[in-house]
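These notes open a run of structures that come right after.
Only the coordinates and a few stated rules stand behind these numbers; no lab work does. Here the structure is a predicted model, which means the values were calculated and not measured. Cβ atoms are built from the backbone, for glycine too; each structure is taken alone.
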Structure I
Amino acid sequence: MTREVRTTFGELREFASWVEPDARVAAGYGFENGVIPDQAQATVDSSLAVFGSTGRGAIVADSRADWAMFCQERFGLDSARWPSFRRHPLNDGFVWRSIGNGKRVLSDAEAEAYDRDGYVVVEDVLSQAFLNEVVADLDRFEEARAEAAKLAGGKNTITQAGKVTFNVQLARHSAALRELVALPLLQHMMHDLIGPNVRLYWDQSVYKSPHSSLIFPWHQDTGYTFVDRPGQIVTAWIALTDANEDSGCMWVLPGAHRVGPLVHEKSELGNLVFDADPSGMVPLPVRAGSIVVFAGLLPHMTGGNSQNWTRKALVVEYAPDGMNRIAIDPWGEHVVSPANNPHTQFEILRDGRPTVGR
C-alpha cells in the first residue's frame, strides 16, 4: 500500500470539491500573498492530509470519502479509514450538492448532518395505533406471499424462507401505506432534501425472521439501477418493530454518500458494494415508529436477528420528478426509461404542494 505521494497543488485542485487553504495558512508557508501557486510541491500521506514542501503541520486535513476516492484513483493512495471505492462506469464527475436554502422542517444542524454523514434519524414519528394499522396490512401481504410461494414451490430472488422476506410496491394496494409514504413530515423532508416535485420511487417491506443470522450486505439503494439524479434519491427506513444490534438494525458508513454511485457485485443476498465491514461503520438502533432518512447513495447493511420475534421494517424511496433510469444494453447503448409509473411511482409533491394524502 502506498504510504505517501508527492504531487503539486495544481493536481490537487483537480479534485472537484477542493477548498483552498486559508490565506493565513498559505502565508505561513511563505506564500506572502496568501495564494499557493499550482506548481508548488505538496505531499499527501496515508491519513490523506496534505503537507507543503516547507513548514510544519498539515495544510489540508480533509478525510471526506470523496477526497479518499480521488486519492485512490489519482495516486493509488489508500487510507485506514475508508474502504476501496470502485466508481460505477456511468458515474462521471459526480459531485455531492449540499442542501440549499428554504428548508421547511430540517434544522440547520440536521441539514449539516445530512450533508456530512448522509442521514438523519427521526424518533417516534408514528403513533402506536397507526403503526398497528400499517403492520396489520403488511402482515396480510406477507401471509399472501408465503402462501403463493408455497404453491409455486420456488425461490423468489433474495427472499429466503426462515431468514428474510421482501414484499415490494405495496403502497398501491393499501390506504394505510399510501398515508404513511405521504406523511406531512416526510413530504416536507423530501421537499428539503429533493425539491418541490417528488415521486415515490420504490417501497418494500423487509421481515427478518427470529433467530436469523442472515446479514443483508453492504450496498447503496442506487446500486440496483443507475439513475440520472443519484444524489436526489432519498430513502426512509421505517422501523415497524424495535431495531437494534441484536434484532437487525441498519449499519451505515457515514459520509460515504459523497463518492456517488459505486460498482456493485451480484450475490445471492442482493447487490454488494463491500465484501468486508469498513472500519468506520456505525449502528443506527431505533425504536418502533422511528424513521432513518438517508441518501440513496449511502452504503448501508443490516445485521442478523437473534431475537425470538420478527424484525419488521418498511423501506420507502423517493426521487425527483423527471428522473430517469439508465441501463446499458448488450451493444453498449444507453437505454433510458422515466421513473414515473403512475401506479407505483406516483407523485408525492407537485410545486411543493402535497398530491397524496388520506
Structure II
Amino acid sequence: MKTEIIYDVAIIGAGTMGMAAAAFLAQQQVKTLVIDAFDPPHNHGSHHGDTRLIRHAYGEGRQYITLVKRAQQLWEELEKQSGYKIFEKTGILGLGPKDSAFLHEAVEAAKKYDLPLNVLNAAEVQEKWPGISIPNHFIGCFETESGVIYSENAIKAYKEMAIKNGAHLVTNTPVQQINEHSKDEVNIITADTVFKAKKVIVTAGAWAAKLLPNLNLPIQPVRKVVGWFDTPEGLYDSPTFPSFYVVDKDKTFYGFPNLNGTGLKLGRTDGGQPIDPDQQTQNFGQYETDEGDLRNFLGTYMPDANGTLNEGKTCLYTVSSDLHFIIDHHPEHSNVIIACGFSGHGFKFGSVMGEVLSQMAIKGQSEFDISIFSLKRFR
C-alpha cells in the first residue's frame, strides 16, 4: 500500500457540505484532501437535480435562521466569485391550512427576524397565481426574497475554488475505513492507499453510518423521487410563478416553476423507501407511487400542470431520527468531525456549513451556535 503525505484536514465525501468545506479550508491555505467515491457533481447522492429551495422564514425552527441568512449571503458571494449562476430569486410560496404549525412557525420567524413575508387567503392566492387550486381554509405565505439555488453549479463552483487554492481532490475512490492512528493522526484507508491527516471531516451523506459503525448514528438513507412536468405556456413559468411548498395533513410537497423550459419540478419531502445507499440506482418508476404521488398532488393543487412527465429522477435523503442535522466532533476522537443527517432540508445551508466545518477543523469550534445539532441529544 502506498502511503501519502500527511494532510492538515481530510474530507470524506465531496458533495454539498464536503466540497464547500474544502473550498473554505483551501482558501485559508490549509493542506486539504477531499476524497469521494464518485466524481462530483454526480447523481449518487443528494445534490443533483439542478435546483434546491432556499427558504428564510424557516418552519423547521427559528434556530436555523441565523445560519440560513448567512448561507444566502455566501451563495451570492459564490456567484460573484465563480461566474456561475447560483441563486435565482423566484420567491417562495408556502401553502397549507390556516392552523398549520409549520406555517405558523414560518410567520412568527419572519416577524422576529424582520423577514419579508406576505400572508394571503385562498382567494388572493388563486387570483395572483391562477395555476393554483386550494381549498378555502388554506393560506399562502409568500417570501419575496427567497428562491432557488442551482445545486450542481454550486458544487462545481466550490470544486473549482478548492482546487484552485491547492486542495487535493481524489475521485472514484471509496473509503473503506477510518482509523485513528494517534491523537494527532488519522488513517483513511481505501482499496490501494492509506491517506493520513491530522483531522478528518466526515461528510459522506448516506454512507456516514457505514463509515462510523461504532457510533450507531440515528440516520436512515431514504430513496426519494422528483419529476418535471410539461406545463401550459406562461402559467407556471418563472418569474411570474414562484417556487413553492404545500403542507397538508401528513404530506409535504415542494416544487419549482418552469425555469428553463424543463417543466414544473415537483417532489415530496416525507415518505420514500428506506434503502442501502450502495443499492441506489436511477430507477424512477420502479414504484407506482414514484409518479403516482406527484400526479395526485398536481391533480389536487395544480391541475393544469398535470401533463406529460418530461423526466423523473431519484435521489437520497439521509434522515435523522428527529429531522435535525447532526454536526459534532466524534465523542471519542476529537480530531474527527461529523456532519450528516441533513434530512432533506440541508442543501440550502451548504455554503454556511462549509464555513462552520472549516472553523471546527481550524479552531476546534464554530462561531455559529450549532448546539442543537450535537450528538448529545440522542444519548
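Worth a mention:
- Of the structures I, II, the one that 5.0 was derived from, the read-out being distance in nm of label points 7 Å out along Cα→Cβ at positions 35 and 267: I
- Which entry (I, II) yields the derived value 12.7 for mean projected area of the Cα convex hull in nm², for residues 99-210 alone: II
- Structure from which -6000 was derived, helix-only ellipticity at 222 nm (-39500 (n - 2.57) for each DSSP H run of 4 or more, over all residues; to 500), options I, II: I
- Structure from which 20.7, 68 was derived, Rg and Dmax of the Cα atoms in Å, options I, II: II
- Taking distance in nm of label points 7 Å out along Cα→Cβ at positions 83 and 243 as the criterion, the top structure among I, II is II, with the largest value.
- Value 3.9, calculated as distance in nm of label points 7 Å out along Cα→Cβ at positions 59 and 235, assigned to which of I, II: I
- Which of I, II yields 1.37 [Cα Rg over 2.2 N^0.38 Å, for residues 187-314 alone, calculated]: II
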